[in-house]
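The structures come next, written out as structure tokens.
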Structure 1
Amino acid sequence: MNGCPSCFKSGHNTFCTSCRKRLFNGKKVSHILPFSRPAYNEAKLKVTPERMSISGIQTKMSLVLEGTQLKMVESGGQYILKPIPLGQFQRLEVTPLNEHLTMQLARQIFDIDVADNTLVQFEDGQPAYLVRRFDVQADGRRSLKEDFAQIGNLSEENRGQNYKYDFSYEEIGELIRQYVAVHALDLERFFTLVVFNYLVNNGDAHAKNFSLMRDENTGEYRLSPAYDLLNTRLHVPLESRTALDLFKENYETDSFKANGFYAHDDFVEFARRLNLVEGRYQRILKKSTDRIGEVFEFIDKSQLPADCKTLYREHVTAAANAIGYSLARSQKG
């Protein structure tokens, strides 16, 4: 360990002061869990035996903080622990490293509000991803949170097995406008997150991975912090850069018809449909391509193996080039 396991800050062999405060309310919690991966597997099997199978892709376990120790519980925890998953996809051993890096890119480079998170280790040194639940209040009560599959009334019964993918980002935007009182701000936050997911090749940003949360003081809804961000193409090489279409009703821009992928003109049209201010959405798009050097620096700081770092850089480079390419500008030239 040559840096803070949460924020990558150098000069630390465990959590830095600011991350300790954000994650554990300032308590001196070790990044090494007080239990092994076999102990986790045994506890998980007891909690959800009917859902455990060799083909399961990403198991999760609730944790509570008792004193300075993280302990596994059946439900009601303050944290979610996600170890290396089982399954048929590629490079699953780096899944915790991938998710942690991607979440830190979102927070530290692109100023996206994300769930507090860190890497931790089992007693045997195997890495796992730990995220603090943003919907658990200080007194243990849960804030009301609904994802957009729920809000949009998407279910397996009415949309089929892939219901959470049977939607569009434009339709999510319409629901934000409908249910969020101060929706202009959250629509811009949503646009930023959609662009970021495209940049990092997150092909699993489906309707359940965006949520609204109710403010306990005002009763109003707002877009929740981002969660479940990762570069899915490290594990599914042929996966799309987006889980959902940008537009509803199979709409395609001239740019998409010509290129076969989303590019600058598509995101401009998407921003217009969200009624964003031009100067602001153009700055967001410019930032997504201007900060690539900083993204590469964070990739290099991460614990990903060298081949995964190379792939991640290649994926980001290709996406940034797409975001920066405008068919309309090229035709004018």
Structure 2
Amino acid sequence: MVNLRDIENAREEIKDIIHKTPLLESELLNAQAGRKIFLKAEHMQKTGSFKIRGAANAVKQAVQEGAKFITAASSGNHGQAVAFIAGKLGIPAVIVVPEDANRAKVAAIEAYGGKVEYCGFTSADRIPRAKELAEENGGVYIPPYDHPNIIAGQGTVGLEILEQLPDVDVIVVPVGGGGLISGILTAVKESKPDVRIIGVEPESGNDTFLSLETGKITAVSGTQSIADGLRTSQPGGLTFPILQKYIDGIVLVTEEEIKYAMQFFIERTKQLIEPSAATAIAAVLTGKAGKQDEKIAVVLSGGNIDLLELRTCLPD
């Protein structure tokens, strides 16, 4: 299991690559939520999301171990992050994307120097192809969340929050496969165990919520949430035990609550976030996470969104 030292080592590995993102405040957001909120601005991170932290740590360590070729299976933030860091290190990377991948996301991957290969429509199609390409070329497949170096890299978000807001009471984190929150849980709970950490999922993608209820990894299917970065079918085999050990709770938000949070945040702060990040805002605005007398850090996980699709992410 990943530990605090792994995360501290990851911070040293990636410190010259990533941004130490700011902790922002919005008086209007505080007033609307009736809470003291601090926004961990990973939407301002390189490649537009927290994913570069884990990708940089995993790819760097793979290269140090002799890898000369990298693959990933993703049409979104993970694919962009892997392409970016591989390009920086001068290593060729192939990102396997679905046949119907968003053109803007594909263009971003290619802009970072990654080669794109189309394969099927689901992760069950893409992942085996990415692994096959890695094996054929003597390379390394970099998974999106269920890998110790990925988890350790994402955990650096937690270290930064503790440094920027030492008296934080609650940290609210969007949950997909669990790489981000399991890293933050490890960093924070092994440093300041009294800090509460609350995960947020869309109601229609509540695999981690169900898994924690049943005590075993439980899959869901057919997730249609606008929070596309959180559409995993189940938590990871490495991430789930960390959640079981440390997490203080999972809350669920509706599609309308996510859309309202998107609109409110964009209108009032003039900053663009993606729907996955808006889930954490929604949890605080609805009073589902954090109390009025607490200092609440909300992780804005990313800001990558196709502007042509933005209207569908706002209330009717």
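For distance in nm of label points 7 Å out along Cα→Cβ at positions 80 and 112, the calculated result is 0.8, so let me know which of 1, 2 that is.
Details: 1: 1.5; 2: 0.8.
Checking each candidate, the match is 2.
Going by relative contact order in percent (Cα under 8 Å, 6 or more apart), which of structures 1, 2 comes out largest?
On the way: 1: 15; 2: 22.
Comparing 1, 2 by relative contact order in percent (Cα under 8 Å, 6 or more apart), the maximum is at 2.
One of 1, 2 was used to calculate mean count of other Cβ atoms within 10 Å over residues 96-103, giving 17.1; which? All intermediate terms of the calculation are to be shown ahead of the outcome.
Numbers: 1: 24.9; 2: 17.1.
For mean count of other Cβ atoms within 10 Å over residues 96-103, the value 17.1 is produced by structure 2.
One of 1, 2 was used to compute Rg and Dmax of the Cα atoms in Å, and the result was 18.1, 56. Which label is that? Walk me through the intermediate numbers first.
Details: 1: 20.1, 64; 2: 18.1, 56.
Comparing all candidates, it corresponds to 2.
Rule-based calculations on the coordinates, nothing more; no lab input. Since we're looking at a predicted model, the values are computed, not measured. Cβ atoms are built from the backbone, for glycine too; each structure is taken alone.
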